[in-house]
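Each reported figure results from applying straightforward, stated rules to the coordinates on display, with no laboratory input. Note that the structure is predicted; figures quoted are calculated from it, not measured. Cβ atoms are built from the backbone, for glycine too; each structure is taken alone.
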Structure 1
Amino acid sequence: MTKQHGPWTIQHTRQLYRDDFVEFYEDKVLKPDGEPSSYAVMRMKPGVSVLAVGADGTAYLTKQFRYAVGRESVEVVSGIIDEGERPEEAARRELREELGIEADEWVDLGLIDAVTSQVYCPATVYLARGLKFGETERDSSEEMETVRMSFAEAVSAVMRGEITHGLSCVLILKADRHLRSK
C-alpha cells in the first residue's frame, strides 16, 4: 500500500534496526520527479534539553565522552522523554539525575528538530532558573562531569566553536536572547 509523504510516495517501509533509543528504516520511494529510489530514516525518541543558569549567572553543563564523535563534549543536560511523561517532567527528571539540580522557574523555549534530512529527533528545550542543589542520580552508563562557567562564557564557547552539540548551541543562544529581552 502506497502512502503520500509530502511530494514523495512511500511504496514500502522496512525496519532495519531497533533498540531502546532509536529505530532505523529504509523506505522504497518514488521521488518527487517520479524516479524510484530508497530513503533511509533514523527515528529517535523525542527528548528534552535543559540549560540551568543560577542567580549569579553561572551556567551548569555536562562534559562526557560521546561515542559517535569520538571525543568529550560539553553540553546542556539532555535525555529522552519516557513513555507517558510530559516534556517538562522529563526535563525536571534529567536535570535532577544528571546534575542534582531542581529549579523553581522553567521557561519553555520551544521545539527543536536537531536534524531534518534523515533523522527524526525532536527535542523541547528549557531554561531552568531558581536553582536548588542536591545529589546526582546518574545511570551507571553516564560517566560525566559537571561543568560550571559563566553564562556569558557559555555563549562565547558556542560562538568560538568549543561547544558544538547542536541542541546545546541552539538552547544557549535562545536562552541568551530570552534573558536579554527581560
Structure 2
Amino acid sequence: MGIVFIGPPGSGKGTQAVRLSQHLDVPHLSTGDMLRAARDEHTEIGNSVHDFLVSGRLVPDPVMLELIGGRLKEADCVGGCVLDGFPRTLAQAEALDEFLSTHVGPLDVAIVLVVDEEELVTRLAGRQRADDQPDVIRRRLKVYKQQVDPIAEHYEEKGILRNVDGIGTPDEVYQRIQVSLQGVER
C-alpha cells in the first residue's frame, strides 16, 4: 500500500508514519531524515541541501525527486511504502504519481494531519534542533501553507485524500488515521 503523509513540520506525521508503516509492514520513508542523513554524510545531494535545511527553504524539486526516486526503486518498496514529508509541491506530487504508476502502482491514500500554527510552533521549538528555531519555524510554516493547498486539491480530485485531526495523544491520532483508512483496498 502506498501512502503519503502530508502535514506541516511538527504535526506528528513522522510518529504516525512510522507506526503505520510497521502495522502495514512497508518501509517508512522520511524525506527529512533522508535529507539530514545525506547532509551529515556529505553526499553530493547532502552538500547541495545544507543551505536549504538551515534556512527553512524547500529543497528544489529535481533534488528531491532524485533522492526519493532512488529510494523507491529499492526492492523493499515493491509492496508499497509510507512517505513522510513528500511531496511538498504540486510538481512533486505529479512527478510522484508518474513514477509510481510506472514502477510500483498508484498511490492509495494521502493523509493530511491538521494542526493549528501555535501548537506547531510550541511542538517544534521543544525539539531544539538547529532548523527548529522560532523564526525558521514560522518561515517553514508559511511556505508549507502556500504549497499544501494545491497538493491537497490534487489528491482530493483523485479521491484519495483523508484529512485527520492531528491534535491529541499519539494513540488518539493513530486511531483517527485507522478510521480514515477503512475501505481502502490493500
Structure 3
Amino acid sequence: MALITRSSLLTLEEYARQRKDFRARVLAHKKNRTLHLGAHVTLLFEDELTVRYQVQEMLRIEKTFEEDGILDELRAYNPLIPDGTNLKATMLIEYEDPQERAQALARLIGVERGVFIQVADQAPVFASADEDLPRENADKTSAVHFLRFAFSVQAIGAWRAGAHVAVGIDHPQYAARVAPIAAQTQSALAQDFA
C-alpha cells in the first residue's frame, strides 16, 4: 500500500467541502475492518483510507496548514499503513466509567502483546505493539495501542484462499477470541496484502 504524500492531501478548504461525503465513505469502509474482542477491546484494522481520514481530521481539528505541521502528521500516521506483508490495527480498550477504566488499565498491563491472529492451523501471530513509543508504565497500560501483525507468505496465501482466521487476546486478565472472523472482514483485510 502506498504511503500518503503531502501532495495527495486535500487543503483545509477542500476537505471542509468534501468532509461529509468522505466521512460517510470512511465509516462504511471501517465496518468490515472493525473487530470487537469481548466487551472492552476493539481492533480497527488500518489502511490507506482510514489513515488518510485520520490525517485530514487532525489537520482540520488543529487548523494545520503550514508545511512542517502537515509533514509531522504524515510522519506520525504513515507508519500505520500496512506494507503488503502485514496488518496494522489500532487497539482501543473501552470502559465507559472512568474509575472502572483506571482499574482495568492497571490490571491489563501487557495486554497489547497478547493479541494474536491465527490463520488455519498455523502458529498464532502475536502483535508487535507500540513500535513508535511505549504506551504503558509500571502502573498501567494505555487505552490505545498500535499493533502490527507480520505474516509469512504461506499464511497470506492461506488467508487469501479463505482459510479459517481467528483473532484473540491471551492475557491473564482478559481473554477473548473470535473464530472465525466474519467473511466480509477476512475479505476486506485480504486487500492489505500485496
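Identify the structure, out of 1, 2, 3, from whose coordinates Cα extents along the principal axes in Å was calculated to give 48, 44, 26. Label of the originating structure: 3. Name the one structure among 1, 2, 3 that distance in nm of label points 7 Å out along Cα→Cβ at positions 84 and 164 of 4.0 was derived from. This figure was derived from 1.
Can you spot which of 1, 2, 3 the value 2.2 was calculated from, given it is distance in nm of label points 7 Å out along Cα→Cβ at positions 12 and 52? Derived from 3, not from the others. Out of 1, 2, 3, which structure matches 3.1 when distance in nm of label points 7 Å out along Cα→Cβ at positions 20 and 148 is calculated? Working through the options, I get structure 1. When Rg and Dmax of the Cα atoms in Å, for residues 44-91 alone is computed for each of 1, 2, 3, the one that comes out at 12.9, 35 is 1. When log10 I(q)/I(0) by the Debye sum over Cα atoms at q = 0.16, 0.24 Å⁻¹, for residues 68-139 alone is computed for each of 1, 2, 3, the one that comes out at -0.74, -1.03 is 2.
Looking at structures 1, 2, 3, which one was helix-only ellipticity at 222 nm (-39500 (n - 2.57) for each DSSP H run of 4 or more, over all residues; to 500) calculated from, given that it came out as -17500? Here the read-out was taken from 2.
0.75 is what came out when FRET efficiency 1/(1 + (r/R0)^6) of positions 60 and 100 (r between Cβ atoms, R0 = 25 Å, to 0.05) was calculated for one structure; which of 1, 2, 3 is it? Of the options listed, only 2 reproduces it.
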